[in-house]
1. If helix-only ellipticity at 222 nm (-39500 (n - 2.57) for each DSSP H run of 4 or more, over all residues; to 500) computes to -12500, which of I, II did it come from?
2. Can you rank I, II by mean count of other Cβ atoms within 10 Å over residues 342-349 and just name the one with the largest value?
3. If distance in nm of label points 7 Å out along Cα→Cβ at positions 134 and 278 computes to 1.7, which of I, II did it come from?
4. Ranked by Rg/Rh (Cα atoms, Kirkwood Rh), which of I, II sits at the highest value?
5. Could you tell me which structure in I, II was used to calculate log10 I(q)/I(0) by the Debye sum over Cα atoms at q = 0.14, 0.15, 0.25, 0.28 Å⁻¹, for residues 174-237 alone as -0.47, -0.53, -1.02, -1.12?
6. Tell me which structure, out of I, II, gives 2.2 once distance in nm of label points 7 Å out along Cα→Cβ at positions 30 and 54 is calculated.
Structure I
Amino acid sequence: MNKNIVSMDSPIQGIFSVCASTDVVDAAIEASLKVIGSTFSGEFHEYISADKRPQFSGPLKSANSCVALIDFDQNVELALETAERLKQIFVKRLNIVAVAAKMDAGLLLRTMRVGCSEYLTKPIDVDELAATLTRFQNDKIVDSLSPRNAGKVIALFGAKGGVGTTTLSVHLAIHLVRTYRKKVLLIDHQHELGHVALYLGLDSSQYHFDELVRNVDRLDMDLLSGFVIRHTSGLDVLASPDRCSIPHKATHDEMERVMEFLKREYDYVLIDSSLSYKEILAPIIDISDEVYIVSTPDVAALRDVARHVEHLSLSESATAKLKIAINRSTSDDAVTAAQIEKAVRFPVSIAVPNNYADLVRAINAGEPVSPQHRSSFTQELNKWANALVSGGFLTEKAKMPTKKFALWS
């Protein structure tokens with residue numbers, strides 16, 4: 001790193017290049033001079049990997065944010081690895097600009113997945129690069145001034161498959177939007193073949209939550225708007241992949257950063273997830289304000305609830321957020337609320353009545369049951385939404401049948 005290193009103790013934005021051609025370096029130097037607070041701090045002549053990690057200058061280490069211009073023309077694979085390594089080194093304060101003589105769709109997608117924030121083709125337009133540096137710098141300022149943790153994250157997990165977690169997630173989100181005029185994002189956190197988009201009659205998207213987490217370093221409203229699907233009600237949705245795929249193993253830090261951003265943009269972020277995702281369960285619970293385990297009033301599902309509650313209760317933070325929602329409650333159920341609470345050793349927060357016929361029609365039509373529809377189902381969903389909006393808790397005892405039935409020991 002030896003060319004045109006500018007002496008500035010603590011620049012606002014430090015800029016450097018990796019394996020860049022001379023014309024790219026010259027453009028970077030000229031563009032940095034056009035942006036107040038930006039400093040070109042030099043160039044690296046080799047790609048960066050686990051075996052080749054160079055020494056970074058003091059100005060780069062102390063800069064509020066950094067910009068790396070990585071030239072992909074020498075070696076695409078090493079350039080991609082460099083981007084991933086730099087993300088790990090400059091945690092939360094790096095923007096990456098991918099540079100190449102030609103950027104086809106395949107390369108664009110790969111650069112996006114490793115966290116590149118911008119893509120420029122040669123020859124570099126100095127004014128365009130200067131505008132990019134200005135945008136990065138302004139985004140950093142806006143981000144530092146934005147209020148933190150304004151919204152709430154509500155996570156719903158099914159005790160087992162088929163208990164109706166997605167149905168409740170979709171209708172709770174619709175109630176928050178249509179009845180209470182809240183800005184809501186519903187995340188289908190099934191790694192593949194989730195049903196949220198189907199229930200809402202939305203076309204599938206090529207982008208999904210795992211992809212968003214993978215691009216946390218370049219996350220802004222422009223990127224987010226390209227990922228979400230807007231329902232006619234005003235509800236925003238991050239859909240699940242409609243094909244089998246390999247999930248991204250998100251870190252706790254990635255999840256926290258994504259949720260911090262989403263909570264600034266939405267009043268409520270609802271996550272329809274699964275307890276089977278062991279590697280990411282703890283981060284989701286940590287970032288959530290309320291965590292609901294959804295069950296049906298049958299012995300098999302309730303047995304699983306008891307085991308999950310027992311496990312999650314080992315964490316004091318999880319216990320404080322944990323709530324139980326009983327779905328498809330009917331007058332013919334053999335298990336009472338008291339028996340459920342005794343068996344799982346945890347109170348039932350809400351019991352949503354069965355509304356099978358209306359829900360099947362709604363799912364087939366791709367349009368949720370309206371909050372204005374008169375039924376006990378919508379009444380209970382409205383109570384649930386109202387409790388979230390009012391900041392209170394569901395104070396009424398969950399209404400369950402009074403028949404007696406011996407649950408397991």
Structure II
Amino acid sequence: MNEHYPYVIVGGGLAGAKAAETLRAEGFDGRVVLIGDETERPYERPPLSKGYLLGNDPRDSAFVHDASWYSANNVDLLLGVRATDLNLHKRQVTLDGFEPLRYDKLLLATGARPRHLDIPGGDLGGVRYLRTLPDADGLVYAMKDGARVVVIGAGWIGLETAAAARGHGGQATVIEMAALPLQRVLGDEVATIYANLHREHGVDLRMSSGIAEFVGSVGALSGVRLADGTEIPADLAIVGVGVLPNTELASAAGLHVDNGIVVDAQLRTSDPSVYACGDVANWHNPALGTSLRVEHWANALNSGPVAAKSMLGQDVTYDEVPYFYSDQYDLGMEYSGFVEPGGYDRVVFRGATDFVDGKAPEFIAFWVKDGRVLAGMNANIWDVQDDIRNLVRAGFAGRALDLDRLADPNVPLAELAS
């Protein structure tokens with residue numbers, strides 16, 4: 001392939017933008033084309049359910065780079081453009097409204113999209129999803145003036161939007177099929193803490209509940225009807241029931257797809273000229289000894305640069321321990337590691353988990369199997385993530401710990417991790 005063909009990045013989110021930035025930082029002086037199907041330049045998603053939605057941070061804080069960065073760094077930014085076809089044999093991407101684009105190397109950072117509910121009333125005004133910056137714009141406006149907000153799904157997005165609704169002075173009801181919020185991710189022990197947190201802040205949690213339909217008239221939402229017939233008044237309904245990876249382009253082209261685009265530890269797909277990163281990539285993580293797809297900010301932040309270096313032929317390995325964070329009311333947390341539902345035999349707590357006089361607790365939780373730490377979460381305790389990650393790496397490498405010492409706040413984590 002002639003070297004004058006560009007490096008093309010399909011996906012205008014954080015992962016794609018960081019990949020473009022890294023190509024330039026590593027000295028690549030060829031043409032770089034970054035294609036995004038949104039009209040906004042690349043932005044980070046956490047502010048959409050956190051700082052911007054809460055009204056604490058300005059809208060512009062979400063953008064990855066200043067508007068001038070792309071031209072200053074000779075990155076061709078094509079916004080509002082959809083890639084409709086990928087021909088691996090010709091190394092060619094078909095773009096909606098453009099001539100087909102040949103590439104030397106291609107990075108797929110196509111992300112994910114919200115899973116939609118297919119129930120009556122889903123097209124009513126007031127039924128919203130949160131994935132894009134315009135989605136967040138609409139929610140910021142709709143949450144004003146004490147709106148009655150019903151959230152469907154008690155995952156991270158659902159709980160953060162419920163917290164934002166309360167922060168804006170509105171009512172918040174959360175509908176969830178599981179018995180506890182975040183139960184699948186955190187297990188019963190820590191999920192119970194989040195249930196208590198939201199109840200402490202006046203959220204009506206309707207656990208073990210299903211939704212039958214959205215109710216309204218003249219195109220406007222007025223309520224949400226549960227499977228048991230209960231109707232909850234609502235001015236705004238936010239659906240947060242998970243996302244689906246955007247694999248259609250890859251799948252149609254014949255790339256290996258299985259719960260995302262399958263890549264190795266160097267983020268290479270089944271085609272030697274095509275790479276994938278971010279939410280859409282199902283990658284083999286050698287540190288954890290398993291393949292997984294991660295839908296969190298840190299994965300986009302870290303995998304984009306690794307993919308770019310891999311495209312340049314550098315000897316790199318993507319072995320980051322999965323990480324995410326969440327701020328809800330007065331409880332901030334960070335989590336590192338990976339535990340499948342039911343994949344641990346106990347949770348070891350360091351610190352107290354009780355709410356005292358309405359104040360959120362301060363603790364560290366460790367998900368442990370056979371004495372090995374598989375994941376750790378620090379809640380309102382800071383500057384311990386490096387130690388937690390080291391414990392997780394050691395745990396996946398087979399190292400068991402004395403769990404009494406792990407639970408003892410007087411034993412430094414760094415000592416256990418060394």
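1. Label of the originating structure: I.
2. Details: I: 17.6; II: 15.0.
Between I, II, the highest calculated value is found for I.
3. Derived from the structure labelled II.
4. Structure I comes out on top.
5. Values: I: -0.42, -0.48, -1.16, -1.30; II: -0.47, -0.53, -1.02, -1.12.
Source structure: II.
6. The read-out was computed on structure I.
Just so you know, all these numbers are worked out from the coordinates, no wet-lab data involved. What you see is a predicted model, and the numbers here were worked out from it, not measured in a lab. Cβ atoms are built from the backbone, for glycine too; each structure is taken alone.
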